Every structure is written in C-alpha cells, then in structure tokens.
1. For mean count of other Cβ atoms within 10 Å over residues 69-76, which of the structures 1, 2 scores highest?
2. So if we calculate relative contact order in percent (Cα under 8 Å, 6 or more apart) for every structure here (1, 2), which label has the highest result?
3. Thinking of 1, 2, which structure, once percent of Cα pairs over 18 Å apart is computed, gives back 63?
4. One of 1, 2 was used to compute distance in nm of label points 7 Å out along Cα→Cβ at positions 37 and 93, and the result was 4.8. Which label is that?
5. Which of the displayed structures (1, 2) returns the greatest value of distance in nm of label points 7 Å out along Cα→Cβ at positions 45 and 61 on calculation?
6. Tell me which structure, out of 1, 2, gives 4.5 once distance in nm of label points 7 Å out along Cα→Cβ at positions 21 and 53 is calculated.
7. Match the computed value -10000 of helix-only ellipticity at 222 nm (-39500 (n - 2.57) for each DSSP H run of 4 or more, over all residues; to 500) to one of the structures 1, 2, and report its label.
Structure 1
Amino acid sequence: MSTIRIYVKRVESTVARDGAMVSAREVGRKEVTSMVRKVMNRATILCPVDTGNLRSHHRVRVKDLKTRVKGEIINDAKYAAAVHDGSPPHTIRARKKKALRFTVGGETVLVRSVRHPGAAGRPWLVKALVVAVNEGWRFQRTNQSD
C-alpha cells in the first residue's frame, strides 16, 4: 500500500460576482425551501385540531432577496393568532343580529353580549421550529398580517 500526498502551494482563481451570486442563491433557495417544508410538516402535526380548518391553512413562502433567501411559514386562518398566542378576557357582542344565541343545559339562551374568559396560547408554530434549531438554523418571529 502506497500513500500519495499532494501539496498545493498557491491557487488563484477569478470568479464572476454575478455568477457566484446566482449559484449561491440557487443553493440557498434549495436549502431554505427544504428546511421550511420540514418545519411546516412538523407544524401541521403539532397544530391543534377541532375541525381541521386551522391545520389546512398552513402555507410556505420562499423569497429571494438581494443577499439572502428568506423562508416563511404562514397560517392565514382568521383565528390562527388567537389560538397560537392566546387571547385575554374580552367581551363578545352581537353584531349582525341583535342577540347571540346558544344552548345551555338544553335551554336556548339569547343575550346581547357575553364575557369570554380568555384562552391560553398553543404555540405550535414556535414548537415546530425545533426541527430547524436542531440543525443550526436561526429564525425571526414576525407579527405581520398580509
């Protein structure tokens, strides 16, 4: 068995900046898309389910920016933020009709407003990020509504 050793004393190369940026962006887009999909799959599993509507509203968006690629996981159900972050105690008032109608103990009740006690948050999206964090990725939480 023989050993071959190769020593490189000096290497020079010229890389076109535009070509390097395009290549880097392609690789970055593939990596970010793959990771965002993994996190979204985990979020779908962890998502609280009653009717399945909340679970079905997950979507992924990957954007190419000037010097980086940004991936987002979005849940655009109207009540997603209230379930994820929780809600403080609040009053629910009748809007379109003059009363709220519901059944308590077999009796139908009509009232103009009710006090909701609030609800604890169930942050399934944040919990799903453990997939990315375990692989050394960073994340930033945004509170944007599109």
Structure 2
Amino acid sequence: MRGWVTITPSTDEPERRFAVGAVVVADRPREVLEARYVPRVAVLFDGCTDRSDAEALRGTWLYADVTDTPDDPDEYYDHQLEGLSVLVNGTLVGVVREVLHLPAQDVLDVEIDGSRRLIPFVEQLVPVIDLQAGQVHVVDMEGLLDDAD
C-alpha cells in the first residue's frame, strides 16, 4: 500500500541504514521517508507513491554510501578490512580479500601467494587491526597460513 517496499537487509544495522532521511541507491538515490522494523523491514522511499512504484523495485539491490564508522571501536565494516595488508611478525604475507559472515563467527578470506586462506576473525588470532597503516596483524601459528606437515 502507498508504495511501501519490503527489504531483506544484508546489514546488521537496518535501523541506521534505513533511518528517516537516510539515502540509499536503488535505481537512483532514494531518501527514506518512513520505516518500520517489525516484523520485517519495510520502507517508504521518496518517489514510491503506489504499489506499482514499489513493484518496480522488486529484486533491486540497495546500496548505502557508508562513510561513518561503527559505534564500537572493536567493530569494523567489511569495506574497512577488505584490501588491508596481512602481516605476521611484521612481515607482509597477504591481503584481506573478503570478510565472510559465517554462522559461528566472521572469517577473513586472505590471499597469500595466489591461494586463499580462511582466518577466524577473533582477537586471539587477529590481535591488531591498524586501519591508519592499512594492516591486519595475525599471530604466527602453525597451519593457520600454511599447510602444516
């Protein structure tokens, strides 16, 4: 009704991304006029005045320009981590290609010499994230970044 769009968010902050006044990009930049979060995320965008306007957005990916940082200093957005250099004992060993959000925990997909390694994104294995330096420091643990014999 009235052009409300139901959204399946891929963010863990839908209240922040779809707050009134927020702008997301669909077919064009669209401002959020109203939003409801229970039981599903439903949003009324500018320019969506009826059901046919809403139906035209079916299957469309929405993108937000995220220039802010998470409130918790120990949290990071994927785009902050992707592309960072991976160091072990101060030596460059690879690059973070992707952050995977698995049921048990988040995992860093790291490219090392053309192959990929998955590193659980926990403080015991990834004790230092230095965004200013563009680096992720990983502990030196047998089998974590190479094949253990």
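The numbers here are math on the coordinates, done by the rules we state, and not lab data. Quantities reported herein were computed from a predicted structural model and do not represent experimental measurements. Cβ atoms are built from the backbone, for glycine too; each structure is taken alone.
1. Details: 1: 17.0; 2: 10.6.
Largest calculated value belongs to 1.
2. Details: 1: 21; 2: 15.
Checked 1, 2; max of relative contact order in percent (Cα under 8 Å, 6 or more apart) sits with 1.
3. Details: 1: 72; 2: 63.
It traces back to 2.
4. On the way: 1: 4.8; 2: 3.9.
It must be structure 1, since only it matches.
5. Numbers: 1: 2.7; 2: 1.4.
Largest value of distance in nm of label points 7 Å out along Cα→Cβ at positions 45 and 61: 1.
6. Numbers: 1: 4.5; 2: 2.1.
Only structure 1 yields this read-out.
7. Numbers: 1: -10000; 2: -1500.
This value belongs to structure 1.
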